[in-house]
1. Tell me which of P, Q gives 7, 29, 30, 16, 8, 5, 3, 1, 0 when you compute P(r) over Cα pairs in 10 Å bins from 0, in percent.
2. Output the label of whichever structure in P, Q has the greatest value of mean count of other Cβ atoms within 10 Å over residues 77-84.
3. On distance in nm of label points 7 Å out along Cα→Cβ at positions 53 and 117, which of the structures labelled P, Q is highest?
4. When helix-only ellipticity at 222 nm (-39500 (n - 2.57) for each DSSP H run of 4 or more, over all residues; to 500) is calculated, the result is -8500; to which of the structures P, Q does this value belong?
5. Assign the value 0.50, calculated as FRET efficiency 1/(1 + (r/R0)^6) of positions 109 and 221 (r between Cβ atoms, R0 = 25 Å, to 0.05), to the correct structure from P, Q.
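Here, each number is a calculation from the coordinates, and none is a lab measurement. Since the model is a prediction, treat every value here as computed from it, not as a measurement. Cβ atoms are built from the backbone, for glycine too; each structure is taken alone.
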Structure P
Amino acid sequence: MKKYLLLFLAVVALVACKDDDDDEVRVELENGYKYTFTVQVTGYWAEKTHPTDYPQNAHFGKVLGITHESDNLLFTVGEKAKDWMKPYFQMNDTESFKSSFTDYKDGGKVGAIITEDGVGATEKGEEFKFTTTKNNSQLSLLMKLSPSPDWFVAIPNINLNPLATGVPVTYKVSSYDAGLFSGTTYTETGDVTNSAISFKNDAPLNYPNGGTNKFALVTISFSSREKIE
């Protein structure tokens, strides 16, 4: 009888521990809650690291992003740039971007629509927050390189579920050519091309003598969750 009593107490203790730890050991977003995350962008775009034709007043344009359900909703490599990209690259305009994703948001395919100030080429930007739900548990962010014809850096299709554990994660951006113009230097627009979006890792965006093309790091951390009433 004593053996069975000890076994019963052990099971009760295990269940109690699991209940106490549920909020601390979440490994994915849950239905019925909205989640808030904090983002910080740090620039590493310096003349020392990217010396080829390094431009004066180098900086990153406004941060644009969405939380979403399907992959590659913000942009797709191998396809032409979306309509909102041209005013963004030419005038740093974000209104076209926001209106382009309003229907997606109304239809539940997009959660947060993010527009934040850009950062200096080698500066740590101000933190900003966004809120989403399990139904839109991917994050995509991009920033244009300024000046440039139509080059940008981005982190697409980031799965937010692992961040529910509360551990911050830092991502290295990748660099892209939006395919809108033919310019080959930061200050040359060139001709209108309207070709497909592609990865952009050659001069002047590449490191001298090889190396990792690190324009910026993006750190994302879980901030809070709130039950949806």
Structure Q
Amino acid sequence: MSRISVKDAVKRYGNNTVIPDLNLEIGDGELFTLLGPSGCGKTTLLRMIAGFNSIEGGDIFFNEKRINDMDPSKRNIGMVFQNYAIFPNLSVRDNVAFGLKNRKVDKAEIKKRTDEFLNLMQIMQYADRMPNQLSGGQQQRVSIARALARGPAVILADEPTGALDSHTSREVLGMLQDLHKQGNTVVLITHDNSIAVQADRIIRLEDGQVVYDGDSHAPEAMVQPTLLPETPEKEEQA
């Protein structure tokens, strides 16, 4: 089970309130998109769920457990980032195994799980390469394999195709959809309507508030083209 409940969540940076009072429910096994223009609060909310941002008000629950003050490493979440966030000084294999080693998993189990996800992401042939020897799409596969190797209850993907070409983007989206079909809860952040409609459900944010929650194919779910950003929403993380 991996149901996420966000209740009356507030996020402030000094006197600037980014998220004033937000409520949402993410069901177990759901493929879910947070859609909105740059600065609307998408990444901020994702980081609050993951534990990388503090919460100034409200509560976040995994199932019935309140996780506001829980260490990020104990939240059983797999994170996939736009910029891959893999370790440049570690091989592909060591990147995928990193979280397992930190949790002091048995060496045989580390090898088994690392091999499993290297094969799943079709990067076993690159296991001994360093990240600078890989393409962007291959690096994103490493990032996804590392996130999955820990056996997370939830996968949070923040603009995972933002730095990729269109062909590789489709491949990565297909992998996330396959993971959902296997029963994983997948939360996808994007500002791109064409990506958002791949999910079952969309929540659209504006100014840190939910303005739409429902069918991903409904016209009102879409962000208007004039609101779409040219660059990733860096200001959300400031």
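1. Answer by label: P.
2. By mean count of other Cβ atoms within 10 Å over residues 77-84, the leading structure of P, Q is Q.
3. Max of distance in nm of label points 7 Å out along Cα→Cβ at positions 53 and 117: P.
4. Q
5. Corresponding structure: P.
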